[in-house]
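Throughout, read-outs are computed from the coordinates displayed, never taken from laboratory work. It should be emphasised that the depicted structure is a prediction, and the values quoted were computed from it without experimental measurement. Cβ atoms are built from the backbone, for glycine too; each structure is taken alone.
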Structure P
Amino acid sequence: MNLADSHCHLIYKGLGEQQPEVLTRARDAGVVAMLNISTREREWDEVIAVAEREADVWASVGIHPHEADTHEHVDTAKLVARAAHPRVVGIGESGLDYYYDHSDRDRQRASFRAHIAASRETGLPIIVHTRDAEEDTAEILREEMGKGGFPGVIHCFTASGAFAEIALDLGFYISISGIVTFKNARDLQETAARLPLDRLLIETDAPFLAPVPHRGKTGEPAFVADTCRFLANLRGQSAEDLADATRANFHKLFAKTLSSPVIPAKAGIA
């Protein structure tokens, strides 16, 4: 299989300390593309540096909704400026998280809209995090789409089938994580089985959410192969075909991956 892990955190604890080994295991498992996601401004330089070193790794710049309260200074202009780096291919992750409410909800919504504006301005996809916030997420996406189109993906999808239809109608892709392999994920499994193949991505969200049979371990990009096999069986297709389709979808959505050169770290754009 030749796989794309559309969402991982290679600098996080559990992966960052053994990054060369993690990348080797991923490549040995057939992973040929990885998107290294940022969630705080202080991560941007390090996330980009990994993408500068590794030909099969790209970067995003963004602020997680948990961090919205401490990042009021990160506006659309700052996101757009950093997204100009040739190895940055996405905006986010951003969105709404009403499950933990680590940041004020108004601040989360304002940050989300700033990220959407950056996506619209750059043409780079927004990587959307939404948890217990379907109604507001859908409302914001619809409102913002009315101001001008922008590409995007709902990452680590765990929402309802109805929300999936809304996202698809807006032109979004949907990314399925290892959660789909969990025994208690029946609703998600039903939704994932019927998602259109041309809008489907797979991810690990490593180091989180390791799929069965690795549940309880530190997640890593190599495990996207297990999610692919499970999802393929669920959908009644071969794992190889699903890997090929989701990898092609990854490069179609994150189109900058097809043209962004590897840059030696010392020559990178800070």
Structure Q
Amino acid sequence: MSAMIEMRGVKKAFGSREILRGVDIDIRKGETMVLLGGSGTGKSVSIRHIIGLLEPDEGNVYIDGIKMNGAKKRVRQQLRSRMGVLFQSGALINWLSVYDNVALPLRELRLAEPKEIDRIVREKLQWLGLMPAMHLLPSNISGGMKKRVGVARALTTHPEIILYDEPTSGLDPVMSQVLNELNNKLRAELGVTQVVVTHDMNSAYTIADRITFLYQGKVRLVATPDEIRNSTDPIVQQFINGRTSGPMQIDAGDPTAKKSNSE
């Protein structure tokens, strides 16, 4: 299966803080790849490189064989148009209804006529069970529903790739599982390529085809969920089991870790 997303030798530092220290990742077309690791290991920074919001200090990022970093504005926009992004907060606009939040990308990018926009929005709301909430404001819906609205909005442009930053953060176990099942539904029914940043081990095991474990800005292991569970790497085992003692060090890229280490 060909790689849809490739990171090759990607390095990124913010001042003296090295976040990515030579990351190589291949994400296959149609698979769900989970990026796993502690705070400051470079998971969200990796996603921002894939989207093209950050430029690597060294290395390259390819989307379906086309280089994202250093690309001309037109090429970058074309690549981004193939992606949907679900931010941790859902990133909904508070004064717009659920319907208008979902319609926003289509309207802003002028991708369809009003009648077609209405059809697409209603289709996504129906598919995600959001029709009863279509006229409500984000302040009047639950956290889990906000996440689904974010997914609906991401789907309006028919993306080939969806990127998620901590999608189950702040959700109770039941709503987390609802979102996990939605993630699997997107892969099975729409065939989208998905990249998911998470600390939620249950979610990682439920949705991942493969898991990339990042540690101290490098890829330590790429494996299936079963291989991760059965890994003999003591650092991987410490992380997935949430143990406070073991060989794992707090990553140098985490500024809060620097503060506590200096105290």
If distance in nm of label points 7 Å out along Cα→Cβ at positions 42 and 178 is computed and equals 2.6, the structure in P, Q: P
With FRET efficiency 1/(1 + (r/R0)^6) of positions 74 and 170 (r between Cβ atoms, R0 = 30 Å, to 0.05) as the yardstick, tell me which of P, Q scores highest. P
Once relative contact order in percent (Cα under 8 Å, 6 or more apart) is calculated for every structure in P, Q, which label goes with the largest value? Q
Of the structures labelled P, Q, one was used to calculate distance in nm of label points 7 Å out along Cα→Cβ at positions 138 and 162, giving 1.8. Name it. Q
Candidates P, Q; Cα Rg over 2.2 N^0.38 Å computed = 0.92; producing structure is P
